[in-house]
Structure I
Amino acid sequence: MKRILTAAVCAAALAGPAMAENKQVFYLLSHGGESDPFWIDWNAGVQNACELMQVTCNVSFAGGDSAVQKEAFNAAIASEPDGIATTSAQPGLWSEEVKLAKGNGIPVVYFNTDDPDTGRDAYVGADLRGAGVLWANYLVDKGLVKEGDHVFLPVEVPGASYQQLETEGIASVFDPLGITYDVVDAGVDPAGVINKMGEYMIANDVDAVIALGDLVASSVKRVFDNVGVQPGSIPVTGWGNSKETAEAVRDGYVNAALWQYPSAQGFMPVALLKLAADNNPIGYNIITLNLYDKDSVQPILDLYAE
């Protein structure tokens, strides 16, 4: 990463005013919401990359509305930028857009949620099905769930590709063991998420929780406190890309969480698009995923304290 940044900064310094007048322009299109903890950190990574590489980045958030993201994608193509990075909440959503962009010589990088069948140039993010397998195996291997147990899977956008892939991974572990689970729509409004999660836990016998998104994961502590569940009494795993979830791991509310390096998911697509715009081949994926627990959470807490 340092080599890429150094080259970009040095090139900008050598080019002087002429480069400032002809900055490369990239569009980064997220299906997420700008107030979501993950996307706040992601956007910080984007802005850092754009500043260091002296390029112009136009960022948009669709808030879960594919029509909004589609409009943004087509507007980006029409502006003839130097590159486009996008998420895909559903497989096949942007097949035509990617084809059109690449036909016009515009490189396309996916991040956070992949769709390789579109022919995109590269991907930055997690293996989402692998994440589901990892969570389920963690609970089984630690003896935290067994045959006949029931696991609560709250999610912000049921039916989205991330939920489907994560649940496929979970099912591959739980189904043969006779462990049941419910995918439950918690919504995207923070207050509503807490209420819906709390209502489900009151109405159902829950033996474990796997939080399929960062907003639901970051709400676990408040939900448990609201419904009177003591930290550690119900095992929890899931995403961990927020300060709140990292603190919940530290405090025993969440057993282990997956760090998806959100700022890197913002930074690296810009770096890849910069390479492609400078006529370097990219064609490879960057997988960002790491499980942390109480013993390994401190570096993440330190990062949020900076």
Structure II
Amino acid sequence: MRNTAIVEAPSVLGLRPTGVEELAAALLGAGLAQGLGAVRAGRVDPPPYEPERDPETGLLNPGGIAAYSGALADAMGGVLDRGRFPVVLGGDCSVLLGALLALRRRDRHGLLFLDGHSDFYQPSAEPAGEVASMELALATGRGPRVLADLEGRGPLVRDEDVVALGFRDAEESASYGMQQLPTALHAMELDTVRALGAAEAARRAVGLLTGGAEAGYWIHLDADVLDDAVMPAVDYRQPDGLTWQELETVLRTALSGGGAVGLTVAIFNPRLDPDGTIAQRLADCLVRAFDSQG
């Protein structure tokens, strides 16, 4: 088992206050910390939510997200300094920016992006201005500078150091006019994962991530990468997705070999899981994936 430390990051600045801010409480209530043998390394609360889009950038809460990213990176820095493996419990997907900023302050890292959506929108194509639909674009340096160039360190991750695995929104994103994924970014849509098998797809992803970013890679898990039939507790639902076993296989493979340096978990909405059974299943999946590392 890794020397894990849980950082709570209950921000909805990149989405809206629908319930994802309760993700950490739900997973901790399901025994995640105990199952991982993790220490609790604090909570980073966000600034107030502003529901109106910023007229200059077209984003919701750009200043708040920039400030929050810095604060989360500071908290993560302390965890990394102590040689621990941070598990950041969101919140929405904009918390990824703070995690990657912490790594960017140190070295070049890769990103394994597990999400049912490719999250590569530009503000003009995102209907609500939600950064939770743009974080991969922003992390690779595309979009309004306030978030695409945090602390003057953008991009936080290079195209060639990213593997996006399991997304299934190509038709929808094209209909909205989302910019295309860059050719250097390694894209493994759900159909590709299924054709290869989860284990082989994950092995190939790890091989790509360890080819250039020698400092290791971050794992980002958006709960909607899972099949809607088993993970309906998300705000933007779509058919199909990974099974629990496929997700566990991908995570286990990504956590093996020492290349992974941390993990974010985002978007699971406990208010859509009133009896807590999905939270328990997600916590158990994460624990088993980590348990396999001994």
Could you figure out which one of I, II the value 21.9 for mean count of other Cβ atoms within 10 Å over residues 62-69 was computed from?
II
Parent structure of the calculated result 1.00, given that Rg/Rh (Cα atoms, Kirkwood Rh), for residues 54-125 alone is the read-out and I, II the choices:
II
Using helix-only ellipticity at 222 nm (-39500 (n - 2.57) for each DSSP H run of 4 or more, over all residues; to 500) as the calculated read-out, with -15000 as its value, let me know the right label among I, II.
I
Answer label among I, II for the case where FRET efficiency 1/(1 + (r/R0)^6) of positions 30 and 254 (r between Cβ atoms, R0 = 25 Å, to 0.05), calculated from the coordinates, equals 0.50:
I
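If relative contact order in percent (Cα under 8 Å, 6 or more apart) comes out at 19 when worked out from the coordinates, which of I, II was used?
Derived from I, not from the others.
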Quick one: Cα extents along the principal axes in Å came out at 50, 41, 40 when computed from one of I, II, so which one is it?
II
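All of the numbers you see were taken from the coordinates with simple rules; none came from a lab. Small disclaimer: the values here were computed from a predicted structure and weren't measured. Cβ atoms are built from the backbone, for glycine too; each structure is taken alone.
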